[in-house]
Structure 1
Amino acid sequence: MVSLLITAGPTREHLDDVRFLSNGSSGRMGCALAAAARNAGHAATLVLGPVALEPPAGVRVVPVVSAVEMQAAAEAAFAGADIAIAAAAVADWRPAVRAVGKPPRQAAAATLELVPNPDIVAGLAAQKGRRVVFGFGLEAATAGWPAAIARGLAKLERKRLDGIVVDLTTAIGGDAGEFVLCLADGRQEALPADKAGAAARIVAVAVDIWRARQAT
């Protein structure tokens with residue numbers, strides 16, 4: 001049995017106790033990955049941001065809100081995992097200062113200072129050793145596939161990943177999309193359009209790479 005860490009869903013970066021920055025990630029792909037790992041007989045830990053979905057049964061779920069919380073939970077889970085698949089849509093920035101309570105609305109223009117969030121998947125890859133780390137690269141649908149793949153490959157190399165799933169913004173919130181799996185050894189594979197089918201293939205490839213690596 002292989003142990004997988006999966007991150008999923010958005011993060012919320014609170015401006016105050018009510019308002020926050022976030023994105024439209026539904027967490028469907030991450031939940032599908034956790035279900036695929038479970039169905040293949042593996043152990044799965046799902047670090048899950050705020051979503052409306054019910055997570056799959058039979059997996060360990062660690063709920064988080066912010067990127068900093070997700071980073072801490074992912075690093076803790078990765079300590080006992082063989083594979084990490086980072087499907088979460090982590091907010092790129094968070095407010096430099098979180099206000100207390102709910103400040104009243106003001107008519108004047110306001111300036112918001114943001115600071116970068118941690119790159120969670122790059123941090124996991126930096127400490128992977130012989131373990132396997134996959135990431136996701138969401139690209140604008142208007143960019144076209146050649147540009148999307150090129151950007152995905154650049155992320156794969158820069159973050160020292162073993163694989164990256166390049167998908168388009170049309171996949172957000174739905175049960176299907178367009179996905180291409182790019183591996184560090186140069187292989188590329190178009191995945192099934194449905195997220196459940198794509199997830200099953202992603203898990204299978206990651207497990208195959210991990211097993212081959214342990215055998216050498």
Structure 2
Amino acid sequence: MAILLQRQIEQLKQRVLYEGAMVEGAIAKAATALVNRDEALARRVFAEDLEIDRMEVEIEEECLKLLALYQPVAGDLRFVVAVLKMNNDLERMGDLAKNIAKRVVYLCRAEPVDLQIDFRPMAAKAQDMVKRSLDALVNADTALANQVRQDDDALDEMRRQIHERLRAAIRANPNQVDTLLKLYSVAKHLERLGDMATNIAEDVIYMVEGEIVRHQEAD
């Protein structure tokens with residue numbers, strides 16, 4: 001029984017890592033489409049989100065089956081519980097990538113605004129946080145997970161600075177409010193990607209150490 005459980009847990013780990021790779025790819029495509037105003041690339045994100053949704057359902061079903069059949073305890077139980085939570089966050093990341101892609105499609109067709117916003121640093125930070133949160137999962141690395149938690153403040157500050165510029169632009173150019181609000185929401189979605197990466201990092205810490213660190217300041 002123990003050998004079968006470990007085999008199933010390893011397979012589950014591989015599936016959630018594959019889901020994570022899909023999500024990373026969707027985020028990268030959405031970010032590239034945003035910077036390059038590439039509508040065709042943005043539309044590819046829509047199709048990939050359907051696959052991520054399918055995988056999320058399958059992984060949840062697998063977790064529930066493991067809990068029912070093997071009744072894992074201690075570290076194995078924490079792993080399955082953590083995967084259930086990570087799985088949900090990964091699916092939400094896919095949704096955020098799709099939402100960014102939807103804004104890109106709109107921006108590609110809208111009249112250009114006078115304000116130039118460089119989303120590349122914020123997108124790169126969000127992508128890096130997602131990647132490192134998954135690396136922390138692969139390696140059961142709580143130090144790396146804590147670094148991801150610490151980086152969330154920097155991403156929040158990037159979002160705040162962009163929002164300040166966009167609010168000023170909206171006041172100065174009310175005729176361009178629709179397009180500026182789309183840019184506003186892009187910054188918010190990028191920030192939320194960092195939040196989801198932080199959630200995964202916190203789940204890694206719970207999985208390895210059995211400690212719930214939500215709502216606590218990062219060390």
Structure 3
Amino acid sequence: MLQSIYTGAEAISTYKNSLITTAHNVANINTPYYKSNSLHLVDLKQGGVNISSVRQNDQLSYTIESGRTLDFVIAGEGQFKLDDNGSDYYTRSGVFYQDVAGNVVDSEGRLLLEDVVQPNENISEFDIDKDGTFSINGDVRGKVDIYDNFGNKQPDDLIEIKTGELEASDVDIAREIVNMMTTSSAMTANYANIKTADEMLGLIVDMVA
């Protein structure tokens with residue numbers, strides 16, 4: 001009886017984490033560049049379930065036009081590499097800005113390209129090729145390279161950078177609703193098992209007493 005209670009409690013804890021993951025995905029349905037997470041569960045030999053892995057989708061979602069020159073989308077796999085105070089920071093998020101020093105940075109000030117814009121130059125004058133080359137009036141000012149998940153530079157002919165676009169969140173609301181309903185049903189079933197085991201244990205204790 002006690003084992004049934006423990007098994008049910010562990011299963012409920014696992015399903016609770018699954019619901020938290022689903023809620024986090026739904027909360028970010030309108031967040032550009034957000035990649036949904038999914039929990040993969042495994043059945044335990046002694047009964048119940050546990051988390052085997054947490055996976056993040058890395059496929060390109062659909063894109064939306066933003067009208068901003070410094071909004072980038074990587075068409076294909078790969079990540080941008082930013083300088084975070086001397087440390088490498090990798091991200092697919094392509095929302096960048098020009099800082100007061102003429103650098104191209106993200107919202108946290110992490111550096112993508114240095115000294116790209118000279119004083120009194122307008123950001124709208126940027127010409128950005130699909131291979132990431134930045135130029136102004138034909139003058140090359142820098143180049144954005146794309147890296148794989150291991151930090152290796154991707155060949156230019158394997159990638160394409162699109163500008164003036166944002167990658168939308170890949171959250172599928174229908175899939176998340178189904179996951180939520182399935183998980184809720186599993187939690188309800190385990191609650192029922194715990195209640196039954198607890199009631200049976202109570203009867204046994206009463207009989208012994």
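Matching task: 1.6 is the computed value of distance in nm of label points 7 Å out along Cα→Cβ at positions 70 and 166. Pick the structure from 1, 2, 3. Please list the in-between numbers first.
Numbers: 1: 2.2; 2: 4.3; 3: 1.6.
The structure behind it is 3.
Upon calculation of P(r) over Cα pairs in 10 Å bins from 0, in percent, for residues 118-197 alone from the atomic coordinates, which of the structures 1, 2, 3 produces 19, 49, 29, 3?
The read-out comes from structure 1.
I have 12.8 for mean projected area of the Cα convex hull in nm², calculated from one of the structures 1, 2, 3. Which structure is it? If you can, show how the numbers build up before the last one.
Working: 1: 12.8; 2: 12.1; 3: 16.2.
Of the structures listed, the value fits 1.
Any read-out appearing in this document is the output of simple, stated calculations on the displayed coordinates, not a laboratory observation. It should be emphasised that the depicted structure is a prediction, and the values quoted were computed from it without experimental measurement. Cβ atoms are built from the backbone, for glycine too; each structure is taken alone.
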